[in-house]
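Presented below are the structures under discussion, each in the form of structure tokens.
Only the coordinates and a few stated rules stand behind these numbers; no lab work does. Nothing here was measured: the structure is a model prediction, and the numbers come from that model. Cβ atoms are built from the backbone, for glycine too; each structure is taken alone.
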Structure I
Amino acid sequence: MKLALAQMLVEPGEPDRNLARAELRIKDASERGAEVILLPECLDCGWADPSARELAAEIPDGRSAQRVIAAANKHRVYVCAGIVERAGDKLFNSALLIDPGGKVLLHHRKIHELDFARELYATGDRLGAVDTPLGRIGLMICADGFAPGQVISRSLAMMGAEIILSPCAWAVPADHDNEREPYGAIWQENYGAVCDDTGVTIAGCSNVGPITSGPWQGRPCIGCSLVMGPDGELTRGSYGIDADELLLVDLRLR
């Protein structure tokens, strides 16, 4: 499997600009030979951004989902994307896995959300994994990966997932010193334990850019996207608020 991680800028409250950027990353990755493209969490509205109350749309028929579905179909690739979902009077922090024909294979609603973000997002209640010609794929979102005992990622591995795709939004305090305290230990520890124990590969793709409103206003999202397998770290994205980049990695699944 050739996997691309689109560590892209997400501008809070600017879904049209963010979706246009995602479409370009999908095009670029497909032209570079990627078969699966992983995009960040809440890539349309921005993670925990209150604009979602007005801007979020339904899945799969809303604007955000339809644009990502169309891009996957146009470029004939698998796409995994984090999108804010409106379902009746609730909002969910959701993610989709879309096949090259534009079919939604998996629809996940984040389960292990941070406490303050639960004021915005309702909680998901199920997990899924699906067989594809490239391997069996499971889906989670960001903090799902450090649920107590890694219960979500371990459950996906028990469901037969060979790779777990995880849209993310990794942020640090505004005064974080990455030279003194390199970012990423929480993901290395939680991904690594599951990969070592089960043989699964886990890929987490974070956006970059500022958080401009909500409880974490002032924090930057800093990339550092990560792929880990049973043999350790396979690739890592650059750190920084401006570290917008496309990472490609060739994977050999178990």
Structure II
Amino acid sequence: MQIRVGYKLVYECPKPTPMILTLNIHYSRASDITVPDRIITYPTVPITAYRDSFGNWCSRIVAPQGEISISNDVMINDSGQLPEVNSSAMQTAVEDLPGETLVFLLGSRYCETDRLTEIAWSLFQNTPPGWQRVQAICDYVHNHISFGYQYARSTKTALEAFNEGNGVCRDFTHLAIAFCRCMNIPARYCTGYLGDIGVPVSPSPMDFSAWFEAYLDGSWYTFDPRNNIPRVGYILIAQGRDAADVPLSNVFGPNTLKSFRVWTDEVTA
């Protein structure tokens, strides 16, 4: 199947303002892209790119004074398959984990493992280690948090989402990641596109999505505590410890986001 993904963001800046954009599709999906994945700005400004410490493709611009539009419209092939399920995948002992996974065991900006460890162990210590434990965490988070865009807050942490019992997809993801790490399971934050493909169409405006990957039995597996049902069409943009590592934009100066639109649609004949 083919999926059309893209966005149009409009910022207004009172003076020339540097920005870092993390908006390109992840390199692991590069061979699936059939229409070039190019960031387009209006007015046109120079764009330079680099890879961050997690391998994500980032772009640097200086937005001019006034309005700037940042957009993209990409076609990508997708298998149409659900994420892999391996219910027998076991948890790897901390001392046997590969070195590159250890950073995803540690606390981070939005995932306060030091303040959630006692809660996590009280909730999940009796669950079977491995896949079933991660799924138990997703089930708990899915049922504990009420979804609503009115609950969105850029500073909300996993602990705050736990205490408040509400949030958006990034809050579901942060809490599940924090619980996994508290239970010694490496977990990394993922941001990207997830459209209403094969499910009832949501009346809410399309947005970027968040989910996570847990490291079990030598592989990374996709989990989505927000939806908590098998979904088709995860298109990864970036991975990191939490949302602080993979913001869509880092803007280094005063600015106003005047318009925000995202699309993710299956292409039908």
- request: Given a value of 21.5 for mean count of other Cβ atoms within 10 Å over residues 8-15, point me to the structure among I, II it was derived from.
  value: I
statement: If FRET efficiency 1/(1 + (r/R0)^6) of positions 48 and 80 (r between Cβ atoms, R0 = 41 Å, to 0.05) is calculated for I, II, the one returning 0.70 is structure II
At a computed 15.1 (mean count of other Cβ atoms within 10 Å over residues 24-31), which of I, II: II
Read-out Kirkwood radius over Cα pairs in Å, for residues 72-127 alone, computed value 12.1, structure in I, II: I
message: Of the structures labelled I, II, one was used to calculate mean count of other Cβ atoms within 10 Å over residues 64-71, giving 22.0. Name it.
response: I
message: Comparing percent of Cα pairs over 35 Å apart across I, II, which structure shows the greatest value?
response: II
message: Between I, II, which one scores greatest on relative contact order in percent (Cα under 8 Å, 6 or more apart)?
response: II
query: I, II: which one has mean count of other Cβ atoms within 10 Å over residues 168-175, as calculated, at 19.2?
result: I
message: Given a value of 2.3 for distance in nm of label points 7 Å out along Cα→Cβ at positions 88 and 104, calculated from one of I, II, which structure does it belong to?
response: II
task: Match the computed value 16.0 of Kirkwood radius over Cα pairs in Å, for residues 32-95 alone to one of the structures I, II, and report its label.
output: II
